[in-house]
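Since every read-out is calculated from the coordinates, none of them should be taken as a lab result. Small disclaimer: the values here were computed from a predicted structure and weren't measured. Cβ atoms are built from the backbone, for glycine too; each structure is taken alone.
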Structure I
Amino acid sequence: MHALYAATLLAVAVPFALSPVVAQAPEREPDAKATGKVYEWKSADGLVYQYYLPKDYDAGQPINLTFVLHGSNLDRRWGFANHQAGTFRAADLVVCPDGTTSNGNGGFNFLQGKKDLERLHGLHVELKQKFDVRATYVYGHSQGSFFSFLYAGAYPDDVTGVVGQASGVWIGTQATKKHHHQAIVLMHGTADPVVPYGQSVGGLEFYQEAGYPHVRLRSLDGWNHWPAQLQTEQELAWCEAMTTADPGRLAAAFEAIDTQKERVDPAALYQTAKRVVATDGVDDKVKKAATDAIAAVEACAGDHVYAIEKSLGKGKRTLCDKPWVGHLPLFLRHFRGVPACDELATDWQKLLEKQQDLVSKTAREFWQNREQKPEKAFAAGLELVEGAFLTSIADNEEILGSLDKWADGKTLKLSKKELKAFKEAVPVLREAREKGRKSFDKVDRRFG
């Protein structure tokens, strides 16, 4: 499945806006005085990149390096056009290179070849020769996301953390015990029309099966394929918090998450705060803020559990239009690792596993028959909605949209029984999802 999307993404060009300043970055070789502006340079083998060094950079102190890798058929300018220089990872040296292979039409791609890996690594080595790099983090979007995981696998000693948005993991990506020091985040919009959200669900399973101690999926509910700077910053901060031995950097990582005004990642905040309170050398004020954050997340998780259980009441755990049907999956996605959420997940474990087994058994039947045998795909899709409504399948608009189309009577001639089953499943699930989102937000809009 991952290889399929590796090929498909080469043909997808996501539009983007360029500010005049970013588009016309002056050329300047990186050095300790090239601060406060976006500059452009190229590596020894000609890989062009833009970079930003903080205004207050001190050459006598180590600095983090963050790479930003664009999607297919774009170029280096995408990085700062979508991640504001001086704001995004403000304390880091941020570097946005062209893709490692030209498409022949002015755009570039990050491909799976050995030369592609070596080109980025060559730039990486050059930058580490110029600056005292404390740690390297890689953020990739779409095709750049696939490549980010590939690069971290190829050079485990050089990469500390990866946030990959809107991808999955290419076949051939390395993930062994020698990579376990890395923190990995797969971030994906549940409404992504370019690369299905399920690709990152599969990527999470890949890293979990490889035994990574620090790996998570950040779901952007209702989000499409576009980048999301504030969410990316939270996840990169989590990567740093889980891996740094520097109390000051740990405190900065915590504050980068805790100071967000809305859609804070509660699990990332909780895990980061727990590390803060357990680490010697962190400022007492930061520890107090972390203690407060832990209490806030735990209280919020408890409120979610109460709302879900109140909605469920004494009803059966089957598909219906009550809010819990939509609320429970959101809660489990966002609060995993928080005790109240984990306890609830344990209570629902048998049903969740049963539903996931159904996905493993039936989803392939839907996708394989969708074009040539829609009647079989309809039956499989309906079975998924009825029996796997708590899984990510419930957020897959390709499946739900296909069922809607087939049920309109123009493509398939469905029996009264089939139409009745459709009406008792798909519209009900949609209504439950909407109620669930409102119920989730009502608890606390800051977290989610």
Structure II
Amino acid sequence: MDNLLLSRLQFGLTIAFHYLFPPLSIGLGLILVIMEGLYLKTAKPIYLQMTRFWARIFGLVFALGVASGIVMEFQFGTNWSTYSRFVGDVFGSALAAEGIFAFFLESGFLAILLFGWDRVKPRTHFFATVMVAFGAHFSAVWIIIANSWQQTPAGHHVVAAQNGLRAEIVDFWQMVLNPSAIDRLTHSIAGAWQAGAFFVISVCAFYVLKNRHLEFARKSLKIGLWVAAIASLAQLVTGHSSAITVSRTQPPKLAAFEGHYAEFAPADMYLFGWVDQKENLVHGIKIPGFLSFLVHGNSQTPLVGLNAVPETDRPPVQIVFQSYHLMIAIGFGLIALSWLGIVLLWRGRLFHIRWLLWTLVFSVLGPQVANQVGWASAEIGRQPWIVYGLLRTSEAVSPSVSAGQILTSLILFGLIYTLLFALFVYLLNEKIQAGPLGEDMSVEGRRA
């Protein structure tokens, strides 16, 4: 294997591991705000108990997110030096804003969230919780802006520098509001809300099945279900909007999503299938013209197909097609599951259907898998460009790093991440098995 493939595998490993945690932080942050807000409004101790328990889980998730994120960013300078020089001016401003305005906001108020329960007034603590949640969301804003610029570059010009070409910002807000930024931000945030919501749902469904902490579990599960139900519909809406943007800005990617090869013809939508890349066709079940209908409102409107693109500029269609359709399938499954839960909750039957509760226990995997394969379809679908239309991935690697060095570090990262994930699961299980805290949590029991 050459250093290009190994560098891509290493970055894929580190970002896939890291991306387990920020969506959970964002989703749990929102749920903490809801729970603590209900406590301040109702003065019911159960809502404080819920907030304190999930805050402990949030702290663990935040720690793993920070640890894994630092490693990921170092690879820009080690394995991708040409890329780093090219995007440094653009990414420098976005990532600096993320660190200065978002990360420090989140981490600064995190201490009050975790340790200030009996040291600050209830409303002061709630303000800290809101700031932590806002910081988590705001951090995502800048990361996604930087990544979206790679997909749809804007607000820049390319100049010759001493070590090669370099993109420089000429319009900061045009860079920030690049054509795909808003769609990708809203879609990612909705996915994060789902991740946090189904995590809460999973733990609480387990408690109900084991007949433990029932009041805590039922009230937490209700909140989680409503967040999941709303976020799942938001995913559908933002995903549709994002696909329309892709049709305008990256036609080969949309064509790869659906295996659309015809050079300029109405495009079908496949429910599932297998791409024959030798014959340039897909074997599967499809809805004729439905992709054209979703994009243009007319099933006969032609779309650009892969045959209109030189083979050297096409993404690897099979993996993009399969990851995209897996994301779609999981998305619709989560919509059905969350709204079924809402209906049964309204009818008072949810907590008596054991097979559904067990399904909810394992539903925690759904958003995580969907987030991972959604990221894969978006990033691999951009290939062979690392910055779309400006810099090829093959030209972005560090020429001085050997394949042996990358392979060694890849193996070591794999071992370290395996140990970190095992530690995370162990500590998470310890907190879940211990359950919510049982001390007095009434308003009178806290400092006024």
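From I, II, which structure was mean count of other Cβ atoms within 10 Å over residues 368-375 = 19.8 calculated on? Value 19.8 for mean count of other Cβ atoms within 10 Å over residues 368-375 corresponds to II out of I, II. Upon calculation of relative contact order in percent (Cα under 8 Å, 6 or more apart) from the atomic coordinates, which of the structures I, II produces 10? It must be structure I, since only it matches.
A value of 29.1 for mean count of other Cβ atoms within 10 Å over residues 144-151, calculated from one of I, II, originates in structure I. Tell me which of I, II gives -23000 when you compute helix-only ellipticity at 222 nm (-39500 (n - 2.57) for each DSSP H run of 4 or more, over all residues; to 500). Computed on structure II.
So Rg/Rh (Cα atoms, Kirkwood Rh), for residues 272-399 alone, computed for just one structure, reads 1.10; which one of I, II is that? Intermediate results must be reported in sequence, preceding the final value.
On the way: I: 1.14; II: 1.10.
Answer by label: II.
For which of the structures I, II does the calculation of distance in nm of label points 7 Å out along Cα→Cβ at positions 32 and 296 return 4.9? The value was obtained from structure II. Hey, FRET efficiency 1/(1 + (r/R0)^6) of positions 48 and 208 (r between Cβ atoms, R0 = 25 Å, to 0.05) derived from one of I, II reads 0.10; which structure? Derived from the structure labelled I.
Comparing Rg/Rh (Cα atoms, Kirkwood Rh), for residues 56-311 alone across structures I, II, the highest figure is found for II. Here FRET efficiency 1/(1 + (r/R0)^6) of positions 88 and 376 (r between Cβ atoms, R0 = 30 Å, to 0.05) was derived from just one of the structures I, II, and that gives 0.05; the source is I.
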